[in-house]
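Following this line, the structures themselves.
Just so it is clear, none of the values below were taken in a lab; they were calculated from the coordinates. Since the model is a prediction, treat every value here as computed from it, not as a measurement. Cβ atoms are built from the backbone, for glycine too; each structure is taken alone.
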Structure 1
Amino acid sequence: MEQYPAVKFLVQHGAQLSVAVGFAPLLVVLAGAWFEGWGPVWWLAALIGGAVLGFAFRTLVELTRIIADMLLPQ
């Protein structure tokens, strides 16, 4: 897997990255609430969006792990 550093990185750190991706919309809304006064509708949208993004990224990580395990030589 030395030939594919991005795949190696995603396989090793994908779980932590999926959590970070899931929290990213909340951080954006926190900044928006702090600087622009965004209301509670944005918080709800960030919660839903963060859950969807985190799940989608976690699915991508798991698919990458499956492909790496099956197709790349160890």
Structure 2
Amino acid sequence: MTAPGLRLNPRTMPVAKAHGHLKRWLWEFQQEYDLTDIELLQGLADAQQQVLKYMLRAERHPDDPDAKADEE
């Protein structure tokens, strides 16, 4: 029998720790390159776009990784 109360998924704490490290790293990166908030966010959005492009290709063409998302 388990104790009553909130049971956390085993990934909850490691992910929270990683998020904290990422926030710290982003702040240090922003300071090192003297970026404004918008400049930093623009770079993050660009990086996300690259990842999303390939995720969409894989979703639309799971058997053909070289096909672009807009191709039939």
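With mean count of other Cβ atoms within 10 Å over residues 24-31 derived from the coordinates and found to be 11.6, which of 1, 2 does the value describe? Computed on structure 2. Taking -31500 as the value of helix-only ellipticity at 222 nm (-39500 (n - 2.57) for each DSSP H run of 4 or more, over all residues; to 500) derived from one of the structures shown (1, 2), identify that structure. Checking each candidate, the match is 1. Where is mean count of other Cβ atoms within 10 Å over residues 8-15 largest, in which of 1, 2? That would be structure 1. In this comparison of 1, 2, the computed figure 15.8 for mean count of other Cβ atoms within 10 Å over residues 16-23 is attributed to 1. A value of 1.71 was computed for Cα Rg over 2.2 N^0.38 Å; which of 1, 2 is the source structure? Traced to structure 2.
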